[in-house]
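Every read-out reported here was derived from the displayed coordinates using simple, explicitly stated rules and does not represent laboratory data. Remember, it's a predicted structure, so these values are computed and weren't measured experimentally. Cβ atoms are built from the backbone, for glycine too; each structure is taken alone.
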Structure I
Amino acid sequence: MFKNFSKRERGIFAAAFLMFILSLFFVAIDFIGQKTILIPVSGGEFIEGVVGQPVFINPVLASSEADRDLIELIFSDLLELAENYRMNENGRVWNVRLKDNLFWHDGQPITADDVILTINFIQNPDSHSPLSSVWQGVKAERISEREIKLILPETYVFFENTLRELRIIPNHVFAPVPITNLRLSDYNLEPIGNGPFKFASFQKKRSGFVSGYHLVRNEYYVGKKPYLEKIVFNFYQNEEELTIAFNSGKIGGFGGLKSKTKINHQSFALRMPRYYAIFFNAYEQDVLKDKNVRLALIYATDKKKIIEKILNNDAIVVDGPLILGMNGYSGEAYPRESFSPEKAIQILEANGWQLNSDGIRENEKEGAGKKKEVARLEFNLVVPEMPLLIETARLIQEDWLKIGVKLNLIIKPVAEVSSEIIRTRNYEMLIFGNVFKSGDCPDLSSFWHSGERFYPGLNLALYENKTADALIESIRKNLNNEKRQRDLAVLQSLIIQDSPAIFLFSPHYFYITKNSLRGFDEKFIYSASGRFQNIEKWYVKTARVFE
């Protein structure tokens, strides 16, 4: 019959047949789409970009973000390895029992000896471990092959968080290593861990810079096995190199930076338990002993404008020592009105601070020998050399000048601020950040107890209040959650009323990835490395299955 068709009829028939086949194809596609779902499947690799390089991929020694990123994937925390854990009635004794059939990456069993060696290494002053202060005074006893007793020098209600942060190192590897040689061990770059991924290889340039690090899935892992088969870390010396690498497709994701990407991507804004503030040091500037002056400066600081203009609204306002969303945060303790230049001027003028011919406020005060001296509202603010903080300081400088306060900015390298200025407390004012170990651990002792006023303490405002000290100590020891929450509310209110600092903002942490990554759904992370806390959910490969 087809042979009897004319040339035109054959063309029409061919076109109709082609349309039939295409329609059948699309019907089949639609049917499959309706009756099947995409599911993650095992396999594939993900390439992460990081500024910096690893030095000590060892939980006892780790100090850099690159170290902590890799440790998050290579080592499990103690509570992940625990079958159960409990504390006794007074909160000073904790028993931790390990799960059965736990193994290190090299196949050796994990035992109580590994936990005890790790704690001993942390406590040994020759290790110079950053965790030494947290574990000082804790006694570790071996109960059995799988059970450890931990005896605290005093009750610490947040010790569960300390256990969760502990990642142990293998006794069979490090027991023969003299503690003074710990930092020289090859295992600091070729670790044997117990986490979802294990060390495979790394690349090092002739300069000594570690440029790449390869991990593969750990088949001995006690938890849910990750979908990803490999994770590769590429390390860069600065943010510009990192961004170029992402735009050229060399890496699949990076964290911490606001997106400067030119290719299609996903951007996740994550909350972290951290904030920035301006800390007053009345030991260096007598005028700051006057609470009214401190209060006026708080009213003169437009936090919302800072967040809008400098952070593109990618932050939340902070008005006190805890952050919205943290355990123990008491909204009732926080002021409803935090910016009012009119109120700032009113407070200053009511206390004798008048404008001089230069537009700066002065006040005649009684000095040494009861002689009258002219005090001037002019302050020096130390600013770490970070674009975010420099821009913030300049905006505050403008706002304060409007109420008659002169602010001089002293911009210093970050390393110098951390190692010298904070150590000596050599500043009138300092803009800096406080970072909590966890959103579930509202322990304010490091930041606001008077015993932490001087180095190595982190009480940057040199805040001293006996009532606050008593509350902090009670909160740390009180096993009654209801009473603890009440004390936390009172403590927050007390610190806010004393005005030892200008609390500013808590910036979001950004994680940028290619669209091919799935399974990332974090909203709140405890630290930058916390972006990997649910790595077992990540996947890049999928398959269709019928529902």
Structure II
Amino acid sequence: MSSREQQTEPRIIAVAGGKGGTGKTLLAANVGIFLATLGKNVVAVDASFGAPNLHAFCGVARPDRTLADMLGNRSVPLEHVAVETPIGNLRLIAGEGDPAWAANPKSAQINRLISQLRQLEADYVVLDLASGTSGNILDLFLVADVGVVTTVPEPTSVEGAYRFLRAAFVRRMRKVGVSGELEMPGEELRRYEGGIPAPGDLLAFAEDKASDMTERIAEELDAMRPYFVVNEVRSKADMELGQAVARAVRRRMSIPAGYMGHIEYDDAVSVAVRRRRPLLLEHPESRVARCIERAVRRLLAIDDDKFVHARGGDSYYDLLEIEPTATDEEIRRANRRIREIYARDSLVVGGLYNRRRLDDLHLRIDEAYETLMDAAARKNYDQALFPGGVPKSHATSDSGPSDLIIEATVGDEREQTPSEPVVEKPLPPMPDLEDVTDYTGSLMREVREARGMALRAISDRTKIGMTYLRAIEDEDFRRLPAVVYVRGFLVEYARMLDLDVDGVLGSYLPRYREARTQTDPELT
């Protein structure tokens, strides 16, 4: 059963940012392109009203239909303004050539757009949103199933991302009719960073007022789960920024934010843009392409509910982002890391903490470190915090306990007592593999079956569609995409079977190229 048959509506991914120049369009275009190469039916939508350029990143020169055709004419459905792109499975709803009025669409037009996004014939819809915090942009961001916030390692960009999230939550509250009870006086608003209260501040304000909406605010707060991507990364510190920002947002704003990945600075981006060619087609082996691939694979894991957000808590262990079973050395390392993240000159704290709040946080970090490093004090603290005993560590991601927690999905480890013995079917013999082997699709199928690997298991691990994997083994070249993608599929497939990657590419790709050249030279 196809993914389209399994769902009635497409999954919407919105890519946004607090300011321009953060790489939103680069990410949105290539998220769509990569999903399309995995066999997903994708529609990319240029919702950067007034400054559309998604078409250039998707390799479309000048579309003959645009979003304005739908916004300006109620009889034109959104589906009808989607145009084909050079990438199979990817269509584009562009804004190139839109009239001036399209830069400021009315609320009724945006509402109609939102309702029709869910009606598109697609597995995924990727929205490239404009920068800033206008109501239209926030509404599109909030309607998405996955909201991605891009930033670059610069103070103004990080602060803009924080402001965007604050504004998005305030907008979310207004949509559910909560704002009326949370009107703060001007002098109260000026106390908050950026003039906008953080979601946690709104919750505390409602609790102080004993508002009936307190529970609703908490529910909406938990439901808003953005993911950060840091673009133009040049150093190790830049690479670590995204995780630090996500942690800080969880702590200060109480938003359960996550981290999706980073994108390295690479000249390949500007080269591809100048040539008006999709980056993943022009430079599939570049560093930036690999970064985007990793980010999209994490996005797919998010989509499959393999990730669970862990919100920042109030305990000393939460504050230092360590497990309750942490050793003294782990506590020392965590203390150094936390102090670096929340240092006064850190990129993370600007626009998120004012001086008073930061001083308070530093005092709490000192208190946590001193308590946990004192054996007697830690024992007393643990007894008060965990009356039933200190909990065991749980498996986490590489980023630590406060980042995305990966659930165990390898298999069911519960004890089973079958009523009758299970007879395992013997595996077929492994074919002979020489130093110089012609790796045909049928030979690779024999290797896979000899290793006892199901094609579905390879698809789940590599995120390559079953259709493409079967086409590789059947050598049904007509069903395979362009050579740049087939090459990547073969690399992943060969690695899963522990085969010689160079040998597989060297023998399989020439047959593929020859067959495709005979049918359609442009496809190779």
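One of I, II was used to compute FRET efficiency 1/(1 + (r/R0)^6) of positions 288 and 432 (r between Cβ atoms, R0 = 30 Å, to 0.05), and the answer was 0.15. Which one was it? Attributed to the structure labelled II. Where does the value -14000 come from, among I, II, when helix-only ellipticity at 222 nm (-39500 (n - 2.57) for each DSSP H run of 4 or more, over all residues; to 500) is the thing being computed? Going label by label, the one that fits is II. Source structure of the calculated read-out (relative contact order in percent (Cα under 8 Å, 6 or more apart), 21) within I, II: I.
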